[in-house]
Structure I
Amino acid sequence: MLFLQKRVYAQIVIGTPNLGFTQACASDSFNTFSTTFVFTPANGLDGSNQFTVEMSNAEGNFDEPITIYTSNPGEITTSPATINFSIPETTSGESYRIRVKSSAPVATSANSNSFAAYYKIQDSPFTINNLVSTGAFCSGGSYLLTIDNPGTGNNDSPLLYPSLTFNWYKETGPTTSVFVAEGNALMVNEEGTYFVETNYGTCTSNSFSNRVTISEATSGEANVTIASSLGNPFCPSQGMTTLSSIGGLNYQWYKDGIEIEGATQQMYQTDESGTFTVQVDLGECLAFGIIDLVSELFESDINVPETNIIEEGETLEVIVSSTANNPEYTWFYNESLITNETDDYFEASEFGNYKVIITETNGCTGSRTHEFIIEEAYDPFPDVENIPNMISPNADGINDTWMIPIQYVAGTNTEVIIMTNTGKVVLQTTEYQNNWPIDSLNLTAINQIFYYIINTSEGKTKKGSITVVR
């Protein structure tokens, strides 16, 4: 009896694994598959037995099997048994098989039916041709389509995963296409619309590219599309948008019809609105593209000019307007924050430099700044008590001209005469504007002396000297 019992534990038979799936299409979000198998006799297992699941190579060969599951010792004791397993990230093929093995006693099942299995290590849309939807080739030439690496924006380029392969297709109808070639790039010499997919066999995936329509430039010129990496309109708070054209030999970019110096690459970055064009040299012909690029940053305006003149005691009403969503307003005077001023209206009364910053807080967040200056009005006829005997015309705004009391200036019929120290008359007028010297003086000394004579309408005369200090 001991001999017979030992023989019972010495051998079991494991049935062919029954697959709980038709395809093993795995990704980082899903990688669990099941198989069910029977073994007999059910009491033929040693307490230390472990079941393992092995997977073949992509051709169904078990010369170098991969273990994809191992049970704990003595974990599985009843038949039939169902186990779950995951496939390796390197899995890619249409004819995989699995088999089940036991360790105590040693036994191996027959191979399962073949199945397609792929681990979709990249499973999101990607870009080709820098997301430009068109391309062109000269008559008799060709155009190279490539997968972008790393691509533009948040493009998850499949070229970052060296194990992947790719299939190129040409559209034959709205929902149909034909296989063209394999590889990372495709040389096109026929008009049509092309795209590429990551080769996940019969497993469906989201790893496919944008469509690109290729045309032949039979007239020597071709029209191309310019793509904006941030879209159009774009939000400048995201940074610079990248404008991309089709592939060519040489490039020249323009903004609003003016050549952009140094912009001679396939891509051009900008954060401005405007009409951008590009000329692409394809070798035997030229291609041209145009895009009316629009920034979503709001528009704003202010009701005062950059420089404003007011009298002492007056105020300046400043109003800003904008198309911003939920705007905030910050006002500054001589670079210092004006506290408690948060409206789109401000009444300024001090002379100096002002600034208002308008900030959009919803949507395409960003800000615009308006600056303005308030200066004191110039009074050519101030209330001067005495006739000055010294001036310093150095353009510093202080004592630059000879300012005399208002009873002697224009409108009082007073004659004003100014002479050099040699008696040469340099000014003689009955309409003096308090503006001498109007022009720069050719001074022959550091402090040169002039003489004045003031004859009033009542026949009174005043005389004196004027020292002009350099």
Structure II
Amino acid sequence: MPAAGARRALALLVPCLVAALGLAPALAQAQKNRNAPIVTVPYTTNAGDTLYEIAARYLRDPRDWAELSRLNGIPAPRHLQAGIQLRLPAALLRQQQESARVVATSGPAERAFGAGPYTPLAAGMTLGEGDRLRTGHEGFVTLELVDGSHVTVSQDAMVEVGKLRQTVLTGASDRVLNLQHGQVESEVTHATQKDDRFQIRSPSVVAGVRGTHFRVSYDTDERQTSVEVLDGAVGVDPASVRPPAPGVPLQASVQLVSAHFGNVSGASGAIGAPIALLAAPSLTDPGKIQDGKTVAFDLVPDSQAAGYRVQIARDADLLDLIRDMPVKAPHADFGDLPDGTYFVRISSVDRNGLEGLPQIYAFERRQLGLAASAGPRAGTRDYTFRWFASRPGVETRFRFVLGASPDLRNPLVDRPDLPAGEIVVTDLPRGVYYWTVIAEQFENGRFYEKGSSIRSFTLAR
């Protein structure tokens, strides 16, 4: 075959092979990358600098001095004068790895590096790229990054530390966490460099910020990602496309979710539209002392809520979480909890599964049991009432109230300041009676009181 004919045949064959092997997208991307302008950052020389030294200090490979020479049109051996503006390729800049410190952990929480085994986490440990975290039921971990940002991993979650780096020349941070399932809540310090990047990546979306407070949840059963923004703004993009590079403004994202909004995205890669988050609910009795056998909260019902989330922490910022309970009804009972001061955060959950804005209350856990009983004296119309307060070592006074109506509004007997746990009421006429006893204590400069349930009895003779 003549040479011209062979070339024509080859020209026809190559596109067919490219299509058959599925190489067209890759070749198109490669061509696009070749045609794309090189992203550079400026560098001002100091007296005596050479391209060799600059490459050794600021580029990933010292041999990239040749790229500096080509890009800036400067011979490599030359000693440079001070004040010359050079362009350094951003893709070749050297980065140093950072670490994240565990500032709080509670319940089952473990870490592993790469494919290694899981070992328990403890406060004070440091994590880096390649570390994996997992939490069990009522297991929580909070990490602190070098700039003061915090990331809290909720219960039943798995997260991998993808990137924790800082560019040596610019000081820009590049931080990427891969959420495999569960929820992470991030409070990110505002970016100081235009190339700073903080991203949470789930299997379906990439959520990027430049300083904000937001939550990302991934449901493995539904294969969907929820993003909820409490402050600032979050750029959300499909995970199937190349994630936004450092320095790309959030406004360039497929969806920009502002404060007090959220969105839900499925596995298809379609990014959900912003949805307004529900307002924060309230507790029915925010000043209540948690003195019962269990720690329980009642919320003011929200007609728009499909459920609620109630969390308990040791600190007001909820970095040290210890309990987390989703409930359908506006009531949560956490069982027993040691005495102390805690913080409860409550939020409503809408029908899309998005958690709304939170409300935080401080509360005191101070268990005080009060047992009471009553019985008639044989052969008399007398009744003996007894009670006992379970908190030993604290002086307790009692108030006894007896009436003929359940509300005890017009008491027949109202005896305050009783030192002992017993009283006898004599010559009661026939009828139905209601009574209660109230324990009163003063400790550490505070007054406490607790009433027994209102009980009743019938005197028939």
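Which structure, out of I, II, was helix-only ellipticity at 222 nm (-39500 (n - 2.57) for each DSSP H run of 4 or more, over all residues; to 500) calculated from, if the result is -3000?
The correct label is II.
I have 43.9, 158 for Rg and Dmax of the Cα atoms in Å, calculated from one of the structures I, II. Which structure is it?
Answer by label: I.
Tell me which structure, out of I, II, gives 0.15 once FRET efficiency 1/(1 + (r/R0)^6) of positions 40 and 128 (r between Cβ atoms, R0 = 41 Å, to 0.05) is calculated.
Here the read-out was taken from I.
Values quoted throughout were computed directly from the atomic coordinates according to the rules given, and no laboratory measurement underlies them. Given the structure is predicted, the values throughout are model-derived calculations rather than measurements. Cβ atoms are built from the backbone, for glycine too; each structure is taken alone.
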